[in-house]
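Each value in this text was obtained by applying a stated rule to the coordinates, not by laboratory testing. Every value quoted in this text rests on a predicted model; they were computed, and no experiment measured them. Cβ atoms are built from the backbone, for glycine too; each structure is taken alone.
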Structure 1
Amino acid sequence: MPGPYPDEFRQRALRMLSEAHPDHKTDHAAIKHVAANLGINPETLRLWKKRLDVDEGHQPGTSSEAQAKIKRLRM
């Protein structure tokens with residue numbers, strides 16, 4: 001799902017979040033820290049992380065690939 005941020009930026013943000021996580025007590029704290037460093041809304045980063053978890057099978061939900069396929073079939 002395209003947005004105002006390039007895919008490379010999203011990937012970098014998620015890498016930074018992964019690296020910052022051990023230094024923070026909670027996911028929320030890590031997300032706030034990384035989002036502040038990048039100048040983005042923490043909710044944006046949280047949603048990117050949630051989408052990544054679903055796509056990698058760590059969390060239940062419809063993957064990005066499945067969502068794209070459903071969208072194509074509806075057209």
Structure 2
Amino acid sequence: MLVLTRKTGEAIKIGDDIEISVISISGDQVKIGINAPKNIDIHRKEIYLSIQEENNKAADVSLSLLSQLRNR
């Protein structure tokens with residue numbers, strides 16, 4: 001993991017297309033801004049993990065249904 005220190009108003013570039021800026025710092029909260037191409041999905045980690053879990057559940061159900069249909 002790369003760890004960088006940034007102050008309010010400073011930014012980090014990821015490749016040519018993504019920029020992460022520190023907008024403000026208040027106590028233990030940091031507000032960041034992300035500029036990225038529209039084709040890149042950006043989610044908070046807990047939302048991303050929830051989406052992955054739901055996708056996995058949907059895939060499991062689909063496989064179960066496919067097996068049931070085969071056995072008929």
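Work out FRET efficiency 1/(1 + (r/R0)^6) of positions 27 and 59 (r between Cβ atoms, R0 = 41 Å, to 0.05) for each of structures 1, 2, then name the structure with the largest result.
When FRET efficiency 1/(1 + (r/R0)^6) of positions 27 and 59 (r between Cβ atoms, R0 = 41 Å, to 0.05) is calculated for 1, 2, structure 1 comes out on top.
For the read-out helix-only ellipticity at 222 nm (-39500 (n - 2.57) for each DSSP H run of 4 or more, over all residues; to 500), a value of -13000 was computed from one structure; give its label from 1, 2. Write down the numbers at each step before the final one.
On the way: 1: -21500; 2: -13000.
It must be structure 2, since only it matches.
Comparing distance in nm of label points 7 Å out along Cα→Cβ at positions 35 and 51 across structures 1, 2, which is largest?
Working: 1: 1.5; 2: 2.3.
Ranking 1, 2 on distance in nm of label points 7 Å out along Cα→Cβ at positions 35 and 51, first place is 2.
Give the label, chosen from 1, 2, of the structure having the highest value of Kirkwood radius over Cα pairs in Å.
Numbers: 1: 13.3; 2: 15.8.
Comparing 1, 2, the top value of Kirkwood radius over Cα pairs in Å belongs to 2.
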